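Enquirer: Have a look at these structures, which come just after this line.
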Structure I
Amino acid sequence: MAVNDTIPPNAMDRFIDSIEWVAALFVGVVAADVFLTVMLRYFFGISIPDSYDFGQQLLGILIFWGIAATSYRGTHITVDLLWANVGPKWQRAIDVFATLVLLFVVMVQTYTLFDKVVSTRDANLQTFDLRLPVWPFYAVAWIGDVAAVLLIAVRTWRLIFHPEMMRRDTAIKPVE
């Protein structure tokens, strides 16, 4: 379950889960693209038109949707040296501060990525073989970035007003 077992999932939790499923779908699409491209080239000497361009664009999409998926849960790589050595009150304050900084950074990133979507569309940038426009790939990546902003905003709100809805599943594990 997405939240503590005592709290039933609500619409926001289902939205968060759907963002994570979309990110997982893009992981599968990138893996399938790489697998299919390698197999066709190795066994049949066939190259999919624009497979390199598609791979690049799909990887970009995957990165931004991955940011969305990891931002809410806080499951990305962290260094919690200070956090681990303070009490719960200060841990919560550090979490709120760090999430606010992350929110600001991702909001700026989202703004600049939207500018990149518009400029790519205006430049009529296309793939090499099939001459497909590239800007829709950028737009899908931007939507992932917007999802990240929304999820970080939800995380911030919950950290401040409903900390009981945030659960840290993992204990701090030392690197061996």
Structure II
Amino acid sequence: MAIRDYKDDSFLSLLRPLVEAYLAFYRVGNRHIQSLGLTPGQFDVIAELEGTEGLTCAELAEHTLTTKGTLTGVLDRLELKGLIQRGDVSGDRRATKVQLTPKGAILFQQVFPVHAEYMRPFFAQALNESEVQVAKQLLRRIRDSFNDPIRQSSIGSQPTEYSSIDTSTT
């Protein structure tokens, strides 16, 4: 098989700047969240719970950037801090409802505006209002393309030329 020059591929050339932007955002944002006394996972859960009557663990896993495997530990630590409480879901003995305590709601009101104002200048330096709208639209289209189950099943079912490549070392 001929080796293709991927450096000239316009779609793949987007990968590095996309990942670099994400990593820069992640580093700066996480450092600031930690300075506020929370982990990024805890901040994310609190932000999702704010303004709700509570969410099930399944809903939290779907709405947060926290993996299901990590979510239980995040919830345990938030509960120990008195920021959330867990309860039963009527009609479903397997589900658990999670909601902010009054202390958790107060903490959200204290830290969310501070973090939002800290992050705002980074975006404002890079984009104007109309560019923000375009960027949101384009990033959602990329996300949706990767989340498309039809595309995933059709791509995943195609045989690959590299399936027989020996990657073991000798």
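All of the numbers you see were taken from the coordinates with simple rules; none came from a lab. None of these values were measured; they are calculated from a predicted model. Cβ atoms are built from the backbone, for glycine too; each structure is taken alone.
Enquirer: A value of 1.35 was derived for Cα Rg over 2.2 N^0.38 Å; which structure in I, II was it taken from?
Expert: Going label by label, the one that fits is II.
Enquirer: Thinking only about relative contact order in percent (Cα under 8 Å, 6 or more apart), which of I, II has the largest value?
Expert: Answer by largest value of relative contact order in percent (Cα under 8 Å, 6 or more apart): I.
Enquirer: Continuing with the same structure: Have a look at I, II and say which one yields -23500 for helix-only ellipticity at 222 nm (-39500 (n - 2.57) for each DSSP H run of 4 or more, over all residues; to 500), as calculated.
Expert: Comparing all candidates, it corresponds to I.
Enquirer: For distance in nm of label points 7 Å out along Cα→Cβ at positions 21 and 37, which of the structures I, II scores highest?
Expert: Sorting by distance in nm of label points 7 Å out along Cα→Cβ at positions 21 and 37 in descending order puts II first.
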